[in-house]
Structure 1
Amino acid sequence: MSATINNNKILTGKPVKTFFSFSLPNVAAMLCIASASVIDGYFVGNFIGPDGLAAVTLAMPFISLFYGLVIMLCIGGVVVCGKRLGEGNIPEASNIFSMTLLAALVPNVILAVLGFLFHEPLLGAITNDDIAVAEMAGRYLQTFFCFVIFSSTSFCLTQFARVDGRPYLSSAMVITSAVLNIILDWLFLAKFGWGIQAAAAATGIAYSVSLLLLPLYLRPGKQSLRLRWPRWDGRAIFRMCANGFSELINEVSGGFFMLVINFVLIRRVGTYGVAAFAVVNYIMMMELIAVYGIGDSIGPLVSTCFGAKDSRRIKLFLRYGIASVACIGAAAAGLVLFRTEWLVEIFLDSGAEDAHDLAMRFAAFFWPAFLFNGTSIVLTAYFTAMHKALASIMTALLRTLVLPVILLIILPVFLGDIGIIVAIVVAEAITLLIAISLFLRLLPQKLCKSDSDVMCQK
């Protein structure tokens, strides 16, 4: 009975109501994460200083590398699981669920140990021997890696709860983590005046505590998916990795690009350039997380409808998703255009004049990126959900690595320091054009008609 009810939420409910019942809780949860991260930046920037803000920014690529493999397995597992739910194959969907959770533990343990032991040489090279910033970033990472198993398991459960028709429980887990993170940031940094490790500990503890909601999901009769010892299937794991590889590209390529941009900023401008970019990065992160919230909602909706061969509902969900991200992007662009100084002053106090002025310049050139990135992200999520791994990987790789790095090498030569920001904007615009051209070749009705459930279609 529960399987029928859960599937009806996606397959037979009113499309607009179904879309918003999945997307709004997810966007609210993702915005809570963004807010917690921004507030984390506020506390670090104001109670530790610009060096602390630069240290956290330098640590982010390493964190992205870790989460990339977990997200690849998880998102890839979710779309395969959703397709099985759409086909009515509940036992196989449960097997995918259980197999994904256990498989994600392997990169968790390996990368956490490697990151804990070997992060110092890389940080030293990136910071150009700025020992103070490198040491702060190292302490942040070491603390973070103590909590990675809990935080990544929490992430996986939120994704599967959503495809299983439990979007509100999924969002409750995320919101619990975000709110607790804010409280702990205030307590550790503002109240007690602890160091950079406390900021990482606040995040780790918050995500660990969210796992206390796990029994609410695993109660018998409340969900279709069952957690059990899985029947290991190498073909299924390959499919999961192929479908989720674009998410790995998003995380790892984005992290690598952050390493490159930090390297360029430190050598062209200095450490205060990283702090200035951190302000723009936090603003971009808020918009992107809201957009990714829509994209994450598209995944289970489209994959389940793909299993049921319902191209009409897929097109409706896509239409609602693109309209939603267009509104989010326009709002973010308007905020950056008309409230630039207010946004910059949230993160940097009046004493950091160089970083403040450069952040103002960066923000003035960055706003068009918000008008382009949303649709690209939704279309990438669509390609993933429809098991079109090659198209998904291509758009993700172009957007987060290939185009930004190439343009980052070229544009600062002609435009100076501001070319660093313009490179991101131009990369987003080109990626959007390519994503649209791919979509026109991979329309829902064509894919639903031709689907033969092969391992990885091109």
Structure 2
Amino acid sequence: MTLIKSISGIRGTIGGQVGDNLTPIDAVKFASAYGCWIKQQRAKDHYKVVVGRDARISGEMIQNLVMNTLVGLGIHVVDLGLSTTPTVELAVPMEHADGGIILTASHNPKQWNALKLLNAEGEFLNDVEGAKILEIAESDAMVFSEVDNLGKITKNKAYIDLHIIEVLDLQLVNVKAIEEARFKVVVDGVNSTGGIAIPLLLERLGVQVVKLYCEPNGQFPHNPEPLKEHLTDLSEAVKKHQADFGIVVDPDVDRLAFIDENGEMFGEEYTLVACADYVLSRTPGNTVSNMSSTRALRDVTEKHGGKYEASAVGEVNVVKLMKKNNVVIGGEGNGGIIYPESHYGRDALVGVALFLSLLADKNMKVSELRKTYPNYFMSKKKIELTPGLDVDGILKDIEKRYQNEPLTTIDGVKIDFSESWVHLRKSNTEPIIRIYTEAKSQQEADELADKFIKEISQIKL
């Protein structure tokens, strides 16, 4: 059990001791700090924050604690109820709100939850803003409102529909071509809010939907991270129903992966590659992903005459570099699509619509589409952190050992070999060291990851 405080919010397991887990007291404490920070941004008569949640079992409890804490600070709350992370991100500017909070632990198992914090643009906080909230949380500077100045809660259940309308209105979403293609798709909503939003979007696009685990009850039927080993039921359902492909999202619907018509993974890393291929073919420009993402995006970008650059891991870092480079599409290799024409946040609804537009345009099967992209294989492994483990010292040791190779240290250590790469970094969301590798075959990628795991285990500090 653990509580992780980071610039992007607070994440932890439900229950246990205060300060060690995400208890009600911790939820109130950090919601209070966020509300105080909101009020510090500018002096005004009325403040407003949008709050939504995924379908986790603890979601309603945490949301009520958070909303009523904001009310106690004199902040009005727009309650979206069951929602998605990108929906809340869109709702913040549409409501002219001062910020937003999403109650979700993303891909983490059901015992986890989190407060993910947004600014007035509906984007994640930067490191300075996040650090300030952590500072407020540990201070005695939080002042609450008197009884005549309490905030109010207003429910608004329309935003998933408004989000879908916004997606359908995007210029590159070819609604007519998708409708004419008459796709049949299986959707795995992991019993969270993707089971609401994704089928509604597909039905509006004339797609025949087969629902799998689309009941938003928070009882995840498998590990909610959309990786191959967790998606055997979806794979079987695609083949059983003779569907064109399968869709899976994580609990808060900002990550997206596909299964082809044969029940095989399209590759989570290739979600962004395919969507970028479509966008770049119509709006030439540059791309950005984080440095733990596949080289295939670089290859596709250069094929279309654009430039690719990698950021540090973390959505806020990707968005910052996207804005600096004025890119047309970017995101993260974990299936996160960020399309600035919509908004600067990972959005599985936008990704689904762009992918369907690409398929309708290419008029080919998903397995055939996959063969048109460079073939890279990735290994994603991790080392559990133990008390006293000097992660910074380990990374410094690795950096010294490979100082003669091209490497970067803006986020852990990434070493670029001629035919492969390895990225070692401490996770912001779990007590682990992540070890990502990529190579020309799965065996090479796995062996490279295992090599570094062995090296790390033998480091004596």
Structure 3
Amino acid sequence: MESKTMKLFSRLLISSMFFVCAFNVDALPSTKYTRSCSLLAPTEGQYDNSKVPSITSEPAFKKLSKANQFYADEQYSQAIPILNDIIANSGDRAAKARSMLILGRIYQAQNKFSAAASELKKALDSGDMGQQNEAAIKQSLAFLYSGQENHRESLKWMKEYFNGVINPPASSYAMLAQSYYRVNDFKNAICPAYLALKQGYKSKKNLYGFLLNAHVKIKDLPGAEVIAKEMVELFPKEKSVLNNLFGIYSQQGKQAEMLALAELAYLNGMWSSETNYKQLSSLYVNRGVPLLAAERLKEGVDKGIVKATEDNWKNIAINYQAAKEREKAILAYEQASKYTNSGKYLYKIGNMYFDKENYSEAIKKFRDAINKGGLNDNDKGYAYLWTGVSQFREGNPQTALATLKTAQGFSNVSKNAGQFINYINVLEQQKKAMQEAQLASSEIE
């Protein structure tokens, strides 16, 4: 057992070193879906504004400047009438288009989504905004529809945005990824999320989590594992990140990896809930290391993290017993016995004492088990049988015979009890015959 435990700890140590050293924090996750990702818009170039008209009307220019100042000062009620006047009465195309744009921005700031979308679309349809402004308007429309939870329309405008934008920021890629995700197009959400990271998106944790979830949704668990491992490297003190990787391992049935990660988290003080202690104990059971299974669960109970219940103490006892730690198993069964009206755990303790040939303690525990009650007939029969055998081996044949006669009343041990009774009677007869012979010999002398 000691050798097996040490081998396991060696593997755990290697695993912990793996988590510290395996990943380059500057690298990006490489999965079968991220390897083919390429930028969705050019990073260099200039917008074509050659066909964008300039404001030629001086009155319109003055009004627009005034309205723009009101907008900058958030005096929207003063700006709106001026802008509406330009739109309705000015013949200057550029002034009208810019007025629609500013009016749309004002409505957007006021959370008047429908009115904002209407004005922004009018500005876009005018054809007088220029490519750069058109791209910005399309993204604004995507934001508006996202705010109304019309995610399909939001995705449509984000696609339009990427069709005309030059060198978009990382945040735009992140928004496109979210738009795909919200319409359950998880596969197409992956590349924009990946590209946002590649472009230096600052909220790394959220985007990594998003990328992880997208891989899980399309059932690419190996890809999800790659991302989850990198998240552990990037955010080693975040328990939720460890939980993510643990869940990915669980879905793939990777018991050894689950145990390595759970033990590493435990050693770093991060695996500290009742569920965590139970999981860790269960993993040690599955890997055939009952001693550590018992120790971890008992530690949780001793610390008050795991509830002291019959089942928990029973599991501790079973694992100590499997690890051949009989004294510890006995103490755990004693604790389990406190939570039940049945003598079943005292019966188990009696068996353990009997196996150790500690017959006096075995007799006490079998009696306690019988007196407490709740034993099934099978266990009760054996309790009487082994009590009788223990009494005989303690040098009390007559008491043993009486107990064994009681055991004969239980069908599962009746035959064995009868055989022991015959055996004891034969020994007693031989003993009596020897005593009589010795007595006769002494009389002749």
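Coordinate-derived values only; no laboratory data. Since the model is a prediction, treat every value here as computed from it, not as a measurement. Cβ atoms are built from the backbone, for glycine too; each structure is taken alone.
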Just checking, which of 1, 2, 3 has the largest value of volume of the Cα convex hull per residue in Å³?
-> 3
Any idea which of 1, 2, 3 comes out highest on distance in nm of label points 7 Å out along Cα→Cβ at positions 359 and 375?
-> 1
Where does the value -28000 come from, among 1, 2, 3, when helix-only ellipticity at 222 nm (-39500 (n - 2.57) for each DSSP H run of 4 or more, over all residues; to 500) is the thing being computed?
-> 1
